[in-house]
Structures are given as C-alpha cells and as structure tokens.
Structure 1
Amino acid sequence: MPNPTFGLIAEGPTDHRVLKNILVGHFDDPDLTVRPLQPLLDATDAFQRQGGWTQVIAYCQSSLFQGAFEQNDFLVVQIDTDCLHEKPFELDLKIAPENLVNQVVEKIKNLIIDSFETGFWETYQQKILFVNQEN
C-alpha cells in the first residue's frame with residue numbers, strides 16, 4: 001500500500017519545511033509526497049502567494065481547499081497561536097495550551113463548515129489534520 005499524500009496549508013515556507021520533515025520522518029520515506037498549498041512556493045521556496053495566519057483561514061474557506069482533496073489524501077492545517085486574540089478567533093491566550101488548541105480547532109472547523117455545502121465536513125473531517133505552533 002503506498003504512503004498517503006499530504007497537502008500543507010501553513011503560515012510560511014519554514015512551516016512547510018518543518019511539517020514535511022516531520023511527515024517524512026514519521027513515514028520513514030524521503031520520497032513522501034508533500035505538497036505546499038498555502039502559501040504557494042516556487043522552486044527557490046519564495047512565496048508565490050501571501051502567507052500568514054489570515055491567509056491560512058482564507059485558504060480554508062476557499063474552493064482551493066475543497067479541491068485540494070482531489071490530489072491529496074490528507075490536508076495539514078498549521079497555525080501559530082500568537083495572534084489568536086484577534087478576529088476571527090478572539091481567544092484568551094492565558095488559558096491552558098490544550099484548551100487553546102481545542103478552541104482554535106473548533107473555530108477553524110466551524111469556519112470550514114460555514115463555507116461549504118452540507119456534508120463537506122462530515123465527508124472530509126478525518127482527512128484534515130490540525131497543527132498548532134506556539135511562539
């Protein structure tokens with residue numbers, strides 16, 4: 001059985017490199033298919049599309065997100081927690097880290113549910129992996 005393929009939705013190119021290395025190590029496969037989706041990168045790892053957490057959210061609400069399942073078995077969504085006191089999250093950064101992570105995932109999940117037709121979340125929720133990085 002071939003290894004799964006992954007699409008990465010992250011804040012920046014350094015996040016892509018870290019996530020790819022984690023996945024390659026986990027599957028012990030240096031040829032694992034890991035595709036940067038947000039931000040898009042060129043051959044030199046230069047941004048082709050703007051990065052940052054607001055762009056992660058925008059991507060997760062776009063038709064690009066929905067279509068990404070055509071070429072990827074899983075989508076990895078990475079977001080830092082340093083600006084989560086701002087909209088649309090407006091979370092208290094002083095709460096316990098595990099509670100903060102759960103609240104972030106819940107907010108992104110609800111944004112995805114509200115952005116797509118009924119049944120989209122139920123169909124793909126097992127293929128959406130959330131990664132949190134604290135600064």
Structure 2
Amino acid sequence: MSNANKPNVVVLGGGFGGLEAAFYLRMKLADKANITLISDKDYFLFKPNTIYIPFGLDPDRLRIDLRRPTNRKDIAFVKDSVREVDADRKTVSTEGRKLSYDHLIVATGSGMRPEEVPGLKENAQTIEENP
C-alpha cells in the first residue's frame with residue numbers, strides 16, 4: 001500500500017534486472033519506501049531454460065506471473081507500456097497513467113537497433129549481423 005510519507009521508487013522492466021532491483025530494495029529498505037514495478041508483460045520469462053523449447057518444453061512452463069511475487073513482497077505492479085520519462089518533473093507516463101517517483105531504476109533489457117545510431121549499421125559489427 002502506497003504511503004505519501006515514504007519515497008517512491010519506480011522500477012521499469014520485469015526481467016532479471018528489474019525484478020532483482022525491486023526485490024533487493026524491498027529487502028534492504030523493508031517498509032521505508034514505496035516500490036512500483038512497471039512491465040509491459042504480466043509475466044517473467046525464465047530465458048536460460050528456453051534452450052529446451054526446441055526439444056518439446058512448453059514455453060508457458062517458463063513464465064512466472066509477476067503479480068504473485070510482487071504482491072508477496074509488497075511491491076506495486078503495473079502492467080503497462082512506458083511512453084515517457086520526464087526526469088525534470090520526476091514522472092513516468094504509461095499508456096494508462098502517470099506516476100511520480102523520487103528514485104527511478106531503468107532495467108528494460110536490451111534490444112539491438114543499429115539503424116537508430118547514424119553510421120552504426122554500416123560501420124560496426126554487432127551480434128545481429130550475419131557473417
């Protein structure tokens with residue numbers, strides 16, 4: 001439950017980095033902060049075991065619903081896509097709401113988009129290039 005007298009920590013990302021950050025902060029801060037986790041998915045996918053999918057493992061068995069562990073740790077969970085972070089106003093806008101924060105952790109994972117950096121696609125070797 002949110003308390004206006006406590007600092008608000010917003011964590012963006014429901015993968016390993018975001019979950020570890022949120023859970024670690026809850027462990028270290030106990031009830032001294034409000035913690036909110038925002039993810040565009042309502043589940044965590046345990047990626048290390050995805051190597052077994054080609055051998056018949058049902059991918060749904062690797063999904064962990066984020067609501068259960070966040071509820072257990074008193075971490076507010078918001079399933080939504082982040083559209084904007086306003087560092088000056090200390091707000092995060094999602095498709096459905098605007099949240100204020102005192103501290104922000106961005107742990108949204110990686111995704112290669114070499115076309116977004118001028119010259120990168122033409123002049124650099126990345127893990128997405130085919131030899």
Origin of the derived value -5000 (helix-only ellipticity at 222 nm (-39500 (n - 2.57) for each DSSP H run of 4 or more, over all residues; to 500); candidates 1, 2):
2
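Which of 1, 2 yields 1.4 for distance in nm of label points 7 Å out along Cα→Cβ at positions 13 and 37, as computed?
Details: 1: 2.1; 2: 1.4.
Of the options listed, only 2 reproduces it.
Given a value of 1.8 for distance in nm of label points 7 Å out along Cα→Cβ at positions 21 and 77, calculated from one of 1, 2, which structure does it belong to?
Details: 1: 2.6; 2: 1.8.
Here the read-out was taken from 2.
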If you rank structures 1, 2 by distance in nm of label points 7 Å out along Cα→Cβ at positions 5 and 117, the highest one is 2
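Taking percent of Cα pairs over 13 Å apart, for residues 69-108 alone as the quantity of interest, name the structure among 1, 2 where it is greatest.
Between 1, 2, the highest calculated value is found for 2.
When P(r) over Cα pairs in 10 Å bins from 0, in percent is computed for each of 1, 2, which one produces 11, 43, 36, 9, 0? Numbers along the way, then the final one.
Values: 1: 11, 43, 36, 9, 0; 2: 11, 34, 30, 19, 6, 0.
So the calculation was done on 1.
Where a number appears in this text, it was derived from the coordinates with a stated rule and is not lab data. Treat the numbers as computed from the prediction; the structure is a model and nothing was measured. Cβ atoms are built from the backbone, for glycine too; each structure is taken alone.
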